[in-house]
1. With mean count of other Cβ atoms within 10 Å over residues 80-87 as the yardstick, tell me which of 1, 2 scores highest.
2. Name the one structure among 1, 2 that helix-only ellipticity at 222 nm (-39500 (n - 2.57) for each DSSP H run of 4 or more, over all residues; to 500) of -26000 was derived from.
3. To test your reading of the models, identify which of 1, 2 gives 16.2 for mean count of other Cβ atoms within 10 Å over residues 200-207 when calculated.
4. Thinking of 1, 2, which structure, once Cα extents along the principal axes in Å is computed, gives back 58, 54, 42?
5. Which structure, out of 1, 2, was mean count of other Cβ atoms within 10 Å over residues 168-175 derived from, given a value of 25.8?
6. Which structure, out of 1, 2, was distance in nm of label points 7 Å out along Cα→Cβ at positions 56 and 208 derived from, given a value of 4.8?
7. Where does the value 1.00 come from, among 1, 2, when FRET efficiency 1/(1 + (r/R0)^6) of positions 160 and 256 (r between Cβ atoms, R0 = 35 Å, to 0.05) is the thing being computed?
Structure 1
Amino acid sequence: MLGLFRTRRSRTAAPAVAALTLGVALVGASLGGSASAAPAAPNLPADAAPAGDDFYVPPASIPADAKPGDILRWRPSKAGPPTARSLANAWQVMYVSQDALGKPDAVTGTILVPKSGDAKTLPIVGFGPGTSGPAFRCAPSKFIDEGAFYEQAAVNGMLKAGYAVAMTDYEGYHPDPKMTYIAGKSMGSAVIDSVRAAQRFSEAGLSADAKVLFRGYSQGGGAAMWAGQMQPDYAPELKLVGVAGGGVPADLTKVAVGLNSKRGFGFLMTALVGLDNAYPELKLSSYFKDDGQQVFSNMVANDCTLELLTNYAGHKTTDYLTKSPFLDAPWLARVKENLLGGTAIKAPVFHYHGTNDDIVPFAQDDTLHQAYCKLGVQETWKTYPVDHITGVGRANDDVLAFMASAVKGEAPSSNCSA
């Protein structure tokens with residue numbers, strides 16, 4: 001959409017407070033991989049990276065010889081609040097990945113490496129963050145650096161357990177944001193290529209032969225599953241030993257129905273913008289009522305997860321759009337393309353969901369669980385009597401236990417009859 005969601009360069013102080021508030025509340029193929037690991041890419045000196053928010057501005061073009069996972073720029077970062085800084089060294093990176101159409105793009109993220117232990121022996125977790133929000137100020141790497149990332153407990157748990165963490169921002173977080181929220185192939189590529197970037201980043205000292213896991217919850221759960229499905233063809237060189245995903249939005253149509261006029265409507269708004277950014281033929285702008293464009297533009301310019309939950313609860317698509325785009329053929333085709341469960345994940349999977357989930361419906365993820373079982377995935381399926389927000393940290397101990405077993409080659413046998 002030509003310039004529809006252009007926005008001013010955003011402030012950073014207010015978002016940190018908003019995200020910290022949410023964190024307290026939540027506590028609780030052209031670029032396909034080669035069969036062998038790519039050599040470490042030469043890294044630019046840190047002082048060659050643009051300062052401030054200019055770091056996030058993608059280059060005018062991706063070098064013709066660049067491969068997915070190659071690092072374009074980097075700079076030191078904070079690993080989070082003081083507790084996290086005592087655990088790990090961290091760097092913000094911009095690396096090569098690909099978008100939902102298979103074209104090269106530049107994605108930012110954070111690489112975190114525990115200060116204790118030998119980096120060359122550490123497994124690497126490709127971590128997909130949950131919904132952060134559409135505004136540039138919401139980029140997970142910015143929240144990590146500010147000490148305001150609402151999944152910090154999960155990150156700290158992995159660092160304490162001896163994992164390096166490669167955390168993507170996903171596509172489109174820059175001063176003129178164009179995130180592709182919930183577009184599966186874009187998310188999956190971003191997660192996979194964050195791991196490749198971590199392996200090639202000489203400052204981190206990680207091994208190209210490291211064991212790899214993918215992990216995430218909510219949007220991140222979907223990203224982890226997409227990465228798992230894509231890995232055998234897209235990145236066969238990775239030694240993937242496990243995938244852990246919770247609260248997975250597997251069927252976007254059913255998720256959309258569950259969000260319309262409900263507490264999570266802001267997430268549906270973000271998904272409409274994200275899919276529209278990913279697929280130019282969708283033309284979301286043609287559906288707006290008179291004030292709809294301004295409302296959506298303001299959301300993209302300003303809102304993170306907290307605002308999505310508080311500013312739009314109970315609203316519905318017909319408040320801003322002439323009709324639901326999901327009724328039309330172009331949208332239906334792209335939504336079908338983004339349906340998880342068509343391909344088996346070759347590594348063991350820990351898959352979980354809250355039975356009282358009021359944002360990402362339980363039933364559609366249970367359907368994904370059953371689809372994976374039919375495909376022969378070695379899946380451990382577990383449910384918890386919690387809603388979506390409470391579920392953010394509910395399974396941390398179980399996920400870490402699964403990851404430890406997977407690294408040892410002792411992942412639980414499938415409980416697909418459950």
Structure 2
Amino acid sequence: MNRSTNALKRWWYIMPVVFITYSLAYLDRANFSFASAAGINDDLGITKGISSLLGALFFLGYFFFQIPGAIYAERRSVKKLIFVCLILWGGCASLTGIVNNIPMLAAIRFILGVVEAAVMPAMLIYISNWFTQSERSRANTFLILGNPVTVLWMSVVSGYLIQAFGWREMFIFEGIPAVIWAFCWWFIAKDKPAQANWLSESEKSALQQQLEREQQGIKAVRNYGEAFRSRNVILLCIQYFAWSIGVYGFVLWLPSIIRGSSEHFGMVEVGWLSSVPYLAATIAMIVVSWASDKMHNRKLFVWPLLLIGGLAFIGSWAVGADHFWISYTLLVVAGAAMYAPYGPFFAIIPEMLPRNVAGGAMALINSMGALGSFFGSWFVGYLNGATGSPSASYIFMGVALFVSVWLTLIVKPAKAQQVPAGARHA
């Protein structure tokens with residue numbers, strides 16, 4: 001890519017804002033796992049079956065509002081959409097700390113999913129407005145790093161907050177930063193490079209020309225309906241559904257699995273142990289996204305890692321609960337392997353579909369991931385409660401990842417995934 005687009009300046013201005021925003025979204029959806037391990041069920045009289053449903057309700061709300069949010073972001077403004085969402089999800093997260101009954105908790109979890117639904121597709125659209133094809137896997141990864149990095153520090157902070165104050169105060173304290181950040185976002189974020197006063201006119205022009213050149217090699221698609229019916233989009237929807245079963249079955253129930261082990265850890269120890277897979281995931285994501293952009297190959301950095309994740313789950317089941325530390329080490333491997341391919345995966349669609357439909361297609365794929373997350377987080381919780389151990393859920397998550405591997409392999413790469421000449425020197 002021509003250096004006059006000033007890639008370094010864009011990275012420093014855009015990515016910290018994107019990272020913090022997604023990190024706060026992830027904090028306020030994932031901290032429920034710590035409340036589940038810390039006694040919310042006993043305090044509110046929640047059975048194991050209802051607990052798994054409550055943990056999963058977020059994803060049901062998340063599923064229904066992905067595409068409307070993406071269409072608004074694509075046609076109107078990412079900035080305005082995210083500003084409103086930040087205030088609403090921070091408020092919902094804090095309100096979770098004052099609930100006194102199950103229906104109120106269920107309503108808040110569902111509404112939290114609704115107001116966070118637009119965040120991921122809107123941010124992917126935002127990145128595609130600012131970064132070229134040869135930068136996109138890394139940019140996507142730094143967005144999604146908000147996921148494991150947040151769970152990494154949240155695991156430790158939430159453990160201490162619960163021990164010092166209780167699960168109610170944890171929810172209240174952890175919802176406030178999103179509301180404060182909404183106003184920072186409003187003053188910092190710009191929808192398009194043309195609106196940025198920190199880029200020169202020549203830099204804006206060079207970036208716009210590069211983005212337009214990349215669109216020229218992509219086959220025209222008239223509307224969302226045509227895009228949604230394409231073979232690759234359908235395959236990637238099912239693939240992401242299966243992949244998300246493994247990811248969110250893992251995320252929402254790891255603290256409870258560790259807490260319920262024969263080692264009898266306290267909440268602070270559970271927090272530290274829960275953080276390790278996300279540290280490994282952070283490192284893996286950075287390495288994989290760099291290699292994917294360097295080799296200009298997306299699929300090669302998706303399916304082998306998901307295969308490793310599936311094998312690690314099966315290995316953890318085979319080892320059994322009597323060998324906690326070996327089983328735990330395999331869970332660390334599974335966590336890192338499931339997170340590592342996110343950057344390359346979300347770079348596939350903007351390189352297959354034109355800009356007018358790519359955002360909607362990413363929202364559709366992400367909404368199917370939300371449905372997989374709902375099913376995975378509910379069914380893993382159900383299996384853990386019904387069987388009294390995580391063994392059955394390890395098999396379930398492993399098989400789901402094997403399905404996602406097969407579906408990735410049969411996606412046909414688009415010719416447009418070839419990086420145009422001159423773009424390889426970004």
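Read-outs throughout are calculated quantities, based only on the coordinates presented, and are distinct from any laboratory measurement. Just so it is clear, the model here is predicted, and its values are computed rather than measured. Cβ atoms are built from the backbone, for glycine too; each structure is taken alone.
1. 2
2. Among 1, 2, the structure yielding -26000 for helix-only ellipticity at 222 nm (-39500 (n - 2.57) for each DSSP H run of 4 or more, over all residues; to 500) is 2.
3. The correct label is 2.
4. It must be structure 1, since only it matches.
5. 1
6. Among 1, 2, the structure yielding 4.8 for distance in nm of label points 7 Å out along Cα→Cβ at positions 56 and 208 is 2.
7. Comparing all candidates, it corresponds to 2.
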